[in-house]
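Peer 1: Scrolling down, you'll hit the structures one after another.
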Structure P
Amino acid sequence: MGLLDEKVVIVTGSTRGIGRAMAERFAVEGARVVVHGTKEADAVSAAKQIPGSLGLGADIGDREAVESLVARVQEEWGDADVLVNNAGISSRAAVTRVTDEDWDRMLQVNLTGQFYMARAVIPGMKKKHSGVIVNVTSTGGTHGLVGFSAYSAAKAGLVGLTLTWAKELAPFGIRVNALAPGAVTDMLKELPPEVLQPIIDQGVPTLEEVADAGLFLASSLSSAVTGQVIQAIGRVPS
């Protein structure tokens, strides 16, 4: 018996990185995982390597695309039990160099898109009086990150949504938490070496360790936890 046996789990942005690690970990625990990518071909390719998963593509910043994605999941497997809002983009620039276009796109994908996804799956969760939403935020949204104004603003907004949704949805049996990971993702690799290296030196978790934290929040292991921001940013040397 796995921790997520027969649960329908949507993990956005799961063709690589943290999302991919979570999708793989959840599948091991028996979940029927929806692997998502902006390009459907990438999602389908990734899903072929994860047993029992389904690959679907959609632009998370596009409301109609999101609603179509969730409808396709419902047609295939029924309503989602777990949503992991992991999809996101990043762009590094000093605050005075952030363009209007970059700012708008960052918030559209990293914040509005997460709202679109949640709004689409919540009615199905309410029908079952159970569900879990895990919003993948960032230390940029909890502590700030130099050079990532738009990214940090969107991730901070996602923390606010997490705290609000947890209170609003508790009466319907839906838990909502946020995970702020510190793994070396593509976004962190954009940092200059003098900034990145100290982060690595302090003991950054592996993708697999972050996925374990995600499993905790997605499963019944955290049945008494809602409205929390869990930081997976340090690693104790063995």
Structure Q
Amino acid sequence: MRYCGIALGQGFVQLATLEEVLVDEPPVRLRASFFEPGDAAQVVEALRGLGDIVVAVGAPAGEDRACDRELAERGIPPMPFSDAAARVYEELAGLEMYSPDSGSGQVEEGAFRAAPVFETTPDGVFIALTGRRIPAKRHPLGIQLRIAELDHDHVFDDGGDLWHRRIEEIEAAGAALAAHRYAVAHACWLGDPNEGVIVLPGSRIPARFTAEGVLPRLPRERLPAATEVRSRT
């Protein structure tokens, strides 16, 4: 089984996969493989050659849905819908998309067999895994915490070092980790099944992820007030 994650870059689509590596003693390690960036058709064609797969798409399948609003309420910024995301889902149309019955919000055992594709959000994956909000990926600490979480979950880069990867590759690996959690039914969903749902790893999703302690308090020198600057010009 290959656990696959898709992330969007600026003008390209990024694919990463995870495979379980059995070891003498637990925990199971997850070997990451990364593909060259390409377009939606290339990525989906690569997926079709991988055999048994579970695919987490780290991009929205719609906009202004219940799942988007629920993400925002929990402190996770929803991703904007885009033509690139739409093309990914169009190419994946031959694979069944996860659409649960109304219920508790927990992914049911064996759901991946009937529905191997689901929507997620890379920021949401890492926030759910760490249990609190994390800095944006533009912040060095944000990158550090994302890589640390992959390492904590026994993901290793078979081709080198995760620190050598682009942020889109790290996001795709995070989505692939969500695919693994989905396959073992250690995941939950948000939203209205009639509109589409977002799946995040974990046995439960808090009402709101705290931002406390996300960034250390740092001293910064005060700039002159705008009114002071204008008065001198």
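Read-outs throughout are calculated quantities, based only on the coordinates presented, and are distinct from any laboratory measurement. Here the structure is a predicted model, which means the values were calculated and not measured. Cβ atoms are built from the backbone, for glycine too; each structure is taken alone.
Peer 1: For semi-axes √(5λ) of the Cα gyration tensor in Å, for residues 95-174 alone, the calculated result is 29, 13, 7, so let me know which of P, Q that is.
Peer 2: Clearly, the read-out refers to P.
Peer 1: helix-only ellipticity at 222 nm (-39500 (n - 2.57) for each DSSP H run of 4 or more, over all residues; to 500) computed as -13500: which structure among P, Q?
Peer 2: Only one of P, Q returns -13500 for helix-only ellipticity at 222 nm (-39500 (n - 2.57) for each DSSP H run of 4 or more, over all residues; to 500), namely P.
Peer 1: While we're on this one: Comparing percent of Cα pairs over 32 Å apart across structures P, Q, which is largest?
Peer 2: Biggest value here belongs to Q.
Peer 1: Okay, next question. The value 14.0 for mean count of other Cβ atoms within 10 Å over residues 71-78 was derived from one model only; which of P, Q is it?
Peer 2: Numbers: P: 14.0; Q: 17.1.
Label of the originating structure: P.
Peer 1: Here's something else I'd like to know. Work out relative contact order in percent (Cα under 8 Å, 6 or more apart) for each of structures P, Q, then name the structure with the largest result. Don't jump to the answer; show the numbers that get you there.
Peer 2: Working: P: 19; Q: 28.
Structure Q comes out on top.
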